[in-house]
Structure I
Amino acid sequence: MQTNKTKSAIYGILCLFSLSGCAEKDLYQAPEAKPADTFFGFTTSSNCNVNLSYGFKNYQVVFELYAENPISEDETGNFVKTEEEPVYRGSTDANGVFNQDISIPSYITELYLYSDFLGTISPIKLPIENGKISFDQNTFKQNLQKAKGTLRSVTENGYEYPDYCKVLGDWDNIGCPTYLSPVTTEIDAQLLYNIHSVFIKPGGSAKMENEFPQYIDDNVNIEINIIKPAKIGLVMLTSTASKQNTVGYFTYPTNQKPTNTSNITPVIVYPRISTAVCNSSNTPGSMYAGDRVELKYWDGTKFVDEFPAGVSIAWFMMDSSFDQKSSKIQSDRRTFYSIRELNNSGEHRTIALKDKSGQVVAFGMEDATTFTPTDNTRLGNFGDAVFYLDFSDRESIETGGVEELPDTPLESLYTSHKGVLSFEDYWPAKGDYDMNDMVVEYKRDIYKSVLTGKVQKIVDTFVPKHNGATTQNGFGYQLTGISSSDIQKVTIESDLSPSRFMEGQNLEPGQNYPTIILFDDIKAALNKTFTVTIEVAKEKFSEQVFTPFFNNPSWNQLYKFNMNPFIIITSNKERGREAHIVKFPPTQKMDYSYFGKAPDASRPDEGLYYVNNENLPTGLQISGVNIGIVKKTNFLIPMEQASIKEAYPKFESWASSFGVQNSNWWKDPDMSKVITK
């Protein structure tokens, strides 16, 4: 609210309306009523249709959408995932398909699709075109394979490799084997979920020592003993490494485990185990999830298709061995082995896991060189090369002592929406429109079932960050359009005494929709956190019902206001003077006599609220940002009596164009008109 408010000449008003009345005649002349669709809504959320197809059968995928690339490379050569919340988090149907409208900040022009589920290629940069993004993984992969083909410059045995190794064939100049199998391996979806739960996603703080210490116990067994002749396929699953590693295998007579490398014959399978990242055209990934190679047994003189009984298989990884300039495999690189005794300090480098039937389904390898012998790589995630063995005869192997995969059901996931709410408290009279009388950060987490997508609960968090008012104002919000009977339980957590308007209850009495008043005086509430957990009727609502500020015109009009925040002006004197975001409806406690008092142009009989003929807001919402002092990153609060149009020069063109122009207006404040400390 203005402090010692002065009558500015630009308003041309001799006396502003106040609650206590004015001794002089109000000279304001109400203009002719404008059509409802000429008023802007002052929210920065927009609708985006997301159409994804991963091309799976009976396999659901959890995915995330980010405004910026979520993956970067750290100093150790590993891919690291951002800790920032995604713009959206969702799950496909049983066939890997997702087609749904979501709410995103209107200033975003592209999204990065990310999933750490096995079988997915990510991250993928997707431009938003006409309010839509689409991705078909099968088509994308085919195009990548074509890109590989254009890069081929292979002659037989054209690339060098260590002379102590054998190779299964040639590769192209980016390290993709020319001997990839045409066979498609069908892997049970639950097995993929179980494998996914073990090999920690990029950037995760969890390490194998903390998550599954039993897999790196000193006595763990990872040997694969062949007891009946079998053909074996090796299927690529994933890699979290950015190093250009080479992966292969060797065999030895069962019960004659080698103690040094002089009597083994390494066979290279994957010259370069690197996946595609961010639509890379300069250096495409050489391997993709599902790429399969048929292994061969080296009998000492030649390769044969079938592995005989009485031999065991072990694995190796050559660290950063693929030279991207010459496409050769370098011989002077450190090699890590699945047999601990062959490693420099006897450290774990490989994890083997089997399913409940006793069959080995996955291996994971660790390439880090930053660990000390004491660490023994236990701090690694063993996701630098993850692959799957497929046997022609499932009864052909013996795996006594190999650890079992955990049985990991799909659980719930959540989507997080955050932003800033900013209010002017002089309504219904003309204020200074500095929009700083109450500024609140909000966040809504919508928890939903992976299997059905139905909402289980919502968690709302509010933190009032600025008070520019001289009067006492309160704050609350309503789930407009939601039946109170569908709210099973509400829990409110804060360090402040409950609002008197709540009358000791968790929902405000006398409302037709669930309404929560968080505080009566922002001065006491400033910088305190208010957390509201709302448990809803199970398996009933889609997430759109609770998506805040969902600007899809085809969506149920009432559900659009499911987060309907408002301030209670002069809350120490009355309850009925509410100020909402433009076009958002008041609650049942509103005193309707305030509507239509100049310069307010609301027409409640038409469902038009909190508008004025200058198209200036009573409240506005900015998606995806926090309050702060960093230009282009935070929303900077306008100084006292500096109108929002002065503080943000692009604000007016954004509003007058109905959000089409300068949708990121908040990134370019006039630094002399905003608070910077």
Structure II
Amino acid sequence: MFKKILIANRGEIACRVIKTARRMGIATVAVYSDADARAPFVQMADEAVHIGPSPASESYLVADKIIAACKATGAEAVHPGYGFLSERTSFAEALAKENIAFIGPPVNAIAAMGDKIESKKLAKEAGVNVVPGFVGEIDDTEHAVRISNEIGYPVMMKASAGGGGKGMRLAYDEKDVREGFEATKREGLNSFGDDRVFIEKFILNPRHIEIQILGDQHGNILYLNERECSIQRRHQKVVEEAPSPFVTEKMRKAMGEQCVALARAVGYYSAGTVELIVSGADPTGESFYFLEMNTRLQVEHPVTEAITGIDLVEQMIRVAAGEKLEMTQDDIKIDGWAIENRVYAEDPYRGFLPSTGRLVRYRTPVPAWEGDARGVDGVRVDAGVEEGGEVSIFYDPMIAKLVTWGETRDEAADLQVAALDRFEIEGLGHNIDFVSAIMQHPRFRSGELTTGFIAEEYPEGFHGADAGDDVIRALAAIAGFMASAEADRARRTDGQLGDRLDPPAKWQVTVGGTAHKVKLGHKHIKVDGEAIDIALEYTPGDRLVVAEIDETELAVKVAKTRTGWRMTTRGRIHDVRVLPWHVAPLTQHMIEKIPPDLSKFLICPMPGLLVTLHVGEGDKVEAGQPLATVEAMKMENILRAEKAGVVKTVNAAQGDSLAVDAVILEME
């Protein structure tokens, strides 16, 4: 067994590998860029080596620097995590030349399956079902248009070396191909150093299902069941679960055996994932097609660990050290259900724009994961950040992964909702409300999933989960209780409320535009005259209030505002106004403040790099026309005109680094 390994990655996966290695008695080495100098994984490792500036192209993607760090520290093996160099054949070959073990598959398997174009050719030759498409190299945009017309729309354009949802564009017509082909090439080149693109037919009502593979160097290859990863946004996974509510035992066996055969054909060992697209329109479940094989660990691997009890990182290390797998296919079972939500630094209330900045407050529902596949009471948090840390523009926007395990799918989903209510993040935008809304959505609960779930269920964007009357009444009661507690403190500390012995007990609480009469008695809280059976504690300044209502727990994040509180629970933000009964009628005399019209300005919605400026001064533009392309967190975002007009002034140039709310141009 290895005595020391180096983790050629960062963030939560670096923390994840370090914890397993520590449990195995293996020393660890971290490598870090300027941006990560104070990151938790750097402090957690036994040793740490600085490898360069913040951009990944100058640090984490430079193989020579990783190898130099191995030599300097005496690391015998490298775990690449996912992304970065994890699927670079040149990196694995360079390690082999230096007699440093690669904790991953053999070079020939990476080469065969890591290139999406070549892997499709191999799969087709092996008799595996592949999605209809063009798997050769595409010359230019005109060539891409001809190919797309021949295949038939809709089509998917993908970067050959892509992954993680990057370098992908869905095209419904020729216009989409012309607009997106070059952007797909650029994303492939910027993220993976390869601008080749392939085009394939887009399967209608598709479900994204993947099979976890695990093999050793002695010819043993197993499939560890499937994961459902259909809920995606911009082709990037948001929710993953294991097993899939769609897959039957017969399907599981057919998929698993086919994927094992494919892996065996390329001499695969270590952990890997074969991704499949399944037509939801086929009730038999037999219409599944090979998409690609990821020759590395997947972000969503914890859900497989939770239902199988197998530590995949440990198995990867043991396999790389030459050990045989100690389990057989018959040993692989499914115990319960696991769901993972990716907590991203993006704002769903603003069109999912990337959000960077400092984590002013960061509290997780349970302590960080320390080795139990199912966490604490079925709740597991894998993270690589801490309070006071910064989410920068240089890397992907994932803050943490929240994994829950239950005996049933509904139990796992209920645990997600409860845990998300206790997840506190302040200082930047995040998607906690959004994933909570998904967990509660009737369609999610029914298991009727496709990769179009988010687009279909939130066509006008996300504005918060629907709140039932019981939640609204509970919030009104909690707000009234907090208002009385605040008033009582004011009375007791400096006499602000005079000499009355009791604080105000009657409040008008407005939630969602509806006013409620809340009255506090010695034994009950009444909302609109009806008593609520509620128990809670609140001390002014608390950020999280946990109430018990009819033996059901409700956690509410609270933030003081000028006239009440901003209360967040069950996937929705509620701006709650609280006024004494005798003051509330006076609000009708307040003058409404009208916000300024900013539609003539193109304002940068997030920090990023201005990649392309599509117009110049004096150009006429139409509503919806692309005006600028801004890259943030390795993704390109097209900014479009809100209305027709003429460009009056341009305030930025291609290549500029833009701050949030920077004015790019102004229209007449």
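Bear in mind that the values in this text are calculations on the coordinates, not laboratory data. Remember, it's a predicted structure, so these values are computed and weren't measured experimentally. Cβ atoms are built from the backbone, for glycine too; each structure is taken alone.
General observations
- At a computed -1500 (helix-only ellipticity at 222 nm (-39500 (n - 2.57) for each DSSP H run of 4 or more, over all residues; to 500)), which of I, II: I
- Parent structure of the calculated result 2.7, given that distance in nm of label points 7 Å out along Cα→Cβ at positions 57 and 393 is the read-out and I, II the choices: I
- Each of the structures I, II was assessed by distance in nm of label points 7 Å out along Cα→Cβ at positions 161 and 361; the largest value belongs to II.
- Among I, II, which structure scores highest (criterion: relative contact order in percent (Cα under 8 Å, 6 or more apart)): I
- Across the set I, II, distance in nm of label points 7 Å out along Cα→Cβ at positions 321 and 473 reaches its highest value in structure I.
- Taking mean count of other Cβ atoms within 10 Å over residues 241-248 as the criterion, the top-ranked structure out of I, II is I, with the highest value.
- Top of I, II by FRET efficiency 1/(1 + (r/R0)^6) of positions 81 and 569 (r between Cβ atoms, R0 = 30 Å, to 0.05), largest first: II
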